[in-house]
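Colleague: The following blocks contain the structures, represented as structure tokens.
Derivation of every value follows stated rules applied to the coordinates shown; laboratory data play no part. A quick note: this is a predicted structure, and the numbers were derived from the prediction, not measured. Cβ atoms are built from the backbone, for glycine too; each structure is taken alone.
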Structure P
Amino acid sequence: MSTATPPAPGPAHAEPPPRIIESTPGRLGGWSTNVAVARVGLPWRRRLSKAALYIPRVRYHEKQLLGLSDEKLLDYSMQLRGKARGKWDLDGLLPEAFGLVSVAIQRVLGIRPFDVQLAAGAVMHFGGLVELATGEGKTVSASAPAYLNALSGKGVHVTTVNDYLAKRDAEWIGPVYKKLGMTVGVIQQKMEEPDRIRAYKSDVTYGTAAEFGFDFLRDRLKLRGGQAQTAPFWSAWMGGGRTDPRVQRALHYAIVDEADSIFVDEAKTPLIIANPTRPAEPEEQVVFKWADKLAREMKRDEHFLMNAKKDKIELTDAGKQLIRYSNPPTGKHAKAMDKMHEAVERGLHAHYRFMRDHHYMVNGEGKIVIIDEGTGRPMPDRHWRDGLHQAVEAKEGTQINMPSSHAAQITFQNFYRLYEKLSGMSGTLLPNFWEMRKVYRRWTTKVPTNKPSLRSVLPDAVFPTEAAKFDAVVATTQQMLKAGRPVLIGTRTVDASKKVSARLTALGIPHQVLNAEQNEREADVVAQAGQPGQVTVATNMAGRGTDIKLGPGVAAAGGLHVIGTERHEAERIDRQLIGRAGRQGDPGSAQFMLSLEDQLLEGLGVAKQRELEQLGKAGGNRDWNSFAPLFRVAQRRVEARHYRQRLDLMNYDKQRQEMLQDLGADPYVD
């Protein structure tokens, strides 16, 4: 990392800027900004200290630039752009660029970036990942590194988790870039190609991970189809059209918001461009319906074995014999016996592993819609592969659609490794420190909060049954409302949110429900969760990225109280839910209320899970809270399993790509 600073292109300075090796009397969110911090042993602390050492120089340039007019500020920015495109080291331009952005933010938004936000931006500029607590202002933190890296003219992609947040962030922070002479674009679903081209030509482009990935695949298909040769080379000068059919420029630099969602939760998710699906003809549905009927008749541990840890279902000899003597379908759509076995196994997965209103929902049009388990959001454009989607359609009795062939595909994991430079931020990245290093070659740095956290996290409360748990959730909600505190209730599934809502309705408690069936007003509903008397029931991380501001009198009453009705398979997502309370130094509290019927306990093994369920149903006078450690054990086991699966996928994709490249084939286009 370069520490040399080139001469400033702006007005002459009355005094030389401070050297970055000098200490400052202040503290960066609890970490001293002097050189002594560099000796801290933990890698993330060393990187934080290096970033903190830039803050005095940034503040110096900010002070010098505050007196400039808007026109002079723009001229200053254009001079920085000239230097960046003249091959000046961007590291050396960091203090001036960050100071310039800080001034622009103050003039446009009326706020001054905190030291911790600037430090987070410095870490991201150097290609690191940042754990920045919920509510600490990630949009502002990303603006400075986005501006600095956009100076080179190669484009910067800022990734958000949904279309709404991409558009919101672009509209909110966009005027800051424009004041400095930068162009801003935003990619949305179903956007026409000319609009996409203009958005990608912008200096900074906002969009979702899926849209960036799909545009990459579409461009590969165009090149594979020979569209690059459709126009002669002179057409660019003669007005004959574009010679390059691609909408994207080269993948230069990406800043990924909610990076844990993309790099971990969605890492295994393949982005697939498939040929259009079509309704199955009656004779084509025979195998799927036959397999579904047989799956309903089979008995666990007799006809099949299910390994919850490996998400695997295997037929026993008795099960195979049952298939053989159950009059398998015949005709042109019949399959070999081993394929019949696979069809029945998919039917068993549909019945025993995939739950309605948890993994999927049936929309108003009678279609199967997958629910993102990490966010609780519906994903209408996604389908399960290898006949599993058709098995679920047969299970629910909806229209069965024939699986389509794939034209191109890539996983999020592989797509983001294609960027020349990659960084990201989230509130819960540090637990995956070594995975980020191993898979993405990125270091993760924890940045302290600007103000000390006043959030109190209560010990987990365990109840024998799900019904007892939900009764306790409602009782706690009533207590909080009497104290003048709003309540946010987090659930893992749509079904659980319905059960909580029914209990609240029965007691006449007004509330808002936010799940995969009611997600249109997601951000608005979550933004109001801190108002007096407000009760919000939301699946998982609905409204992630939306600020919750406390209403009048709420802070004095104790702030927002968050109730988690079930621990997630990843502790990170539990922390995200807890982080909804006590944002930016506000008071708040959080607690998880669990039951011995929670799905997470299957991570302990089927036998142990059944034993705990029976124990809970038997009831009795027990200290149920003594079972709380078991949930953590189950969670760690499930996380370890998912981690191994992600590494296996990475190794498989790497070997596949190397093999296809050796054969001269495109590894992303089928």
Structure Q
Amino acid sequence: MVLHPNLIQPKSIVVVGGSDNLKSPGGQVLNNLITHHFDGKLYVVNPKAKITQGIKCVNQASALPQVDLAIIAIAAPYILETVKILAETKNTKGFIIFSAGFSEKDSEGAALEHEIVAIINRVGGTLLGPNNIGLINQHYTGVFTQPIPKLQAQGVDFISGSGATAVFIIEAAMQIGLPFSSIYTVGNSAQIGIEEILEHFDERFEFGKSSQVKLLYIESINNPQKLLKHAQSLIKKGCKIAAIKAGSTDEGSRAASSHTGALANSDMAVSALFKKAGIVRCFGREELIHVAAVFMYPPLAGKNIAIVTHAGGPAVMLTDVLSKNGLHIPKIEGIAADKLLEKLFNGASVSNPIDFLATGTAEQLNGILNYCETEFKNIDAIAVIFGSPGLTDVFDVYTVLDAHIKSSKKPIYPILPSVVNVAAELKEFIAKGHTIFNDEVVFGTALTKVFNTPHPNINTITTSALAKTDFKTFINPVKQGFLTPQNVIAILDLIGIPTNKEVIVATKQDLIIATNNIKFPMVMKVVGPIHKTDVNGVLLNIDNLKTLNQSFEQLMKIQNASGVLIQPMLNGTELFIGVKKEGAFGHLILCGLGGVFVEILKDVQVGLAPISKTEARVMIENLNSYPLLKGFRGKLGINLDLFASLINKVSNLVMINPEITEIDLNPLIAFNDQIIVVDARIKVGF
């Protein structure tokens, strides 16, 4: 949906419910518009006043001239008629509704909200809200809250599903000097939500002019595919995006009809979506703004970080968090290191961290930064930790830091923890245009999250060859539930996934006939119960006729047993591929070690279909068990490319058969450069 220009850049604004009371939404938003110098025409609707904050009032909307944007701060029951007048007679195309009492309240409120949206849609307008705090951009300050952050074109674009949370994030961001370009709060998202605003940013993005940093606070993802599309597009154009998705736990009951069903959940879907999009996922306000602060600096060109400090403890903690998350603190040594050490006080160290002691000076910091920037070739970025015990001011230190940050080709991250002792110096430093970090561990976590978040995968994936295959013959007979084992095998054969030879028998006579074509040793599995191992329904290494008959009798006595499945016994590494359809997100694809290890270790990687072979290979390499799969200590690994290919084939299958809701290939046995499915389940739902 296109956001109407009158919402973004109105030439005239009416505040419906504007007043002199700055403690009311209508009064405060009017004050914000005036004090932050909206340069268009301002109108006020207030039936009880003639002049409000110096603005002449009208007592009802019908008395207004034509007006571009309406900011509405009156009780919910009176809004429908006001919107109708403005939309149909005043050519108003932009609407911001602060008021609550709509879909978040009850069904009557939802119906009222629906009527309002219908009116605005008929005239081609755009509604932000209701139940929000408004919008701030370069053209006007249409919020009823404080504080108003510093705005600049290359600041952060921030979209929030919660008004209160937006205020808290703004306050925290201002403390570290993080500037904003625009702030949108969507409230109930009655007409437009986070996805539509991201779409707006995407369609109007101009590299070098538009903000390159987007922050999202999301309470519900209404259109995952739209979010994915525009996040990928923006990142491809040069943007960086970080997001919080609130509500990451899943306490709802879920029928665990397969290993995949027991593992997959909606939060996995969010993580998979963000990973595919290239969005850095955060779990709190401080983490979000510190990731944004990292975004404001040049990107890391490599993994090697120099830590410059005058305090040992913070440097050790920063070293720990960086090292544990994939970045390196390389040892600095050699002739250049020796020369630098000569310039520092006795007791200093340059091995990395570079500790120039609590008595270190601005001149020494200048020398250290010069060496890190030009002499130490194995350094990609520099983290500077500098506080103060409060004995003297440190303006000179921050002046040195300011000059180097602005001139260095390597990122220099200022970690400045003394927020009280050097408050004046910090204020001056931030005023020079810097974004700072006040905690080394929070900074380290943010930096590694940014570094380790993959770029979006936008591979073109074709399923044209499979699309011509007739899967419906095997899927349509079951409207809801699991396909028969025979149909599962037929589908896997069609997509080129090899399965173990098997036969299902229900009588002793069938057993004798069937096993003539299967060599010992064999595997026998009960047919009927969902979780076979829970009922001792899997028997291995059956190697003679006597054991075969005894095992058959044992399995048929299990409750709900309808037969016994018999297969050749295969030995190798057990693997797992699963699929779970998760609402509007689409299909989650899971992989990992198979057998009982799936639920015991829970070492799985999750991707959002479609999954290319390249994505599948990355998923495999991110497993904790990857060293085992790759091979170690003389033991051969599995065929990793083949495993990735099978994951890709399963992804293609569900892309052209969306009625498939679950797939459980567990285990697959990898041996002698082969991977064969031993047990498979496919569930459908129309």
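Colleague: One of P, Q was used to compute FRET efficiency 1/(1 + (r/R0)^6) of positions 208 and 440 (r between Cβ atoms, R0 = 30 Å, to 0.05), and the result was 0.95. Which label is that?
Modeller: This figure was derived from P.
Colleague: Out of P, Q, which one gives 16.6 for mean count of other Cβ atoms within 10 Å over residues 424-431 as computed from the coordinates?
Modeller: Q
Colleague: A further question follows. For volume of the Cα convex hull per residue in Å³, for residues 336-551 alone, which structure out of P, Q has the highest calculated value?
Modeller: Q
Colleague: From P, Q, which structure was helix-only ellipticity at 222 nm (-39500 (n - 2.57) for each DSSP H run of 4 or more, over all residues; to 500) = -13000 calculated on?
Modeller: P
Colleague: If you don't mind, there's one more thing I want to ask. Which one of P, Q has relative contact order in percent (Cα under 8 Å, 6 or more apart), as calculated from the coordinates, equal to 14?
Modeller: Working through the options, I get structure P.
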